[in-house]
1. Out of P, Q, which has the highest value for percent of Cα pairs over 14 Å apart?
2. With distance in nm of label points 7 Å out along Cα→Cβ at positions 19 and 35 coming out at 3.2, pick the structure among P, Q it was computed from.
3. Which structure, out of P, Q, was helix-only ellipticity at 222 nm (-39500 (n - 2.57) for each DSSP H run of 4 or more, over all residues; to 500) calculated from, if the result is -6000?
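Just so it is clear, none of the values below were taken in a lab; they were calculated from the coordinates. All values derive from a computational prediction rather than experimental measurement. Cβ atoms are built from the backbone, for glycine too; each structure is taken alone.
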Structure P
Amino acid sequence: MSEKNFVHLHNHTEYSLLDGASRISDLIEQTKSLGMDALAITDHGTMYGVF
């Protein structure tokens with residue numbers, strides 16, 4: 001399976017209090033650098049990261 005067929009489905013951003021430390025821009029850059037074209041944001045109790 002190539003990396004392009006893989007999508008991380010459990011990612012917390014800085015908006016997920018007590019659970020996440022990743023900045024959205026950093027997640028996007030890492031996703032692109034790995035040749036992936038998607039990722040999922042699964043923050044707890046907020047939707048701020050989606051926008």
Structure Q
Amino acid sequence: MLLERPGAFIFLGMGDSPECHHPAYRFNDSILGHGASYWVRMVEKTMPAN
């Protein structure tokens with residue numbers, strides 16, 4: 001995708017476990033807060049409310 005359109009991948013680590021699209025992959029819901037916090041902080045930093 002990034003060869004066609006500008007963008008970025010954000011890899012939110014889940015430790016030593018099978019990667020996405022692997023049959024044994026199990027999403028760890030406890031990391032959702034960390035991911036949401038990352039995006040909120042990025043927006044706050046790049047688009048501060050004045």
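1. Q
2. So the calculation was done on P.
3. Source structure: P.
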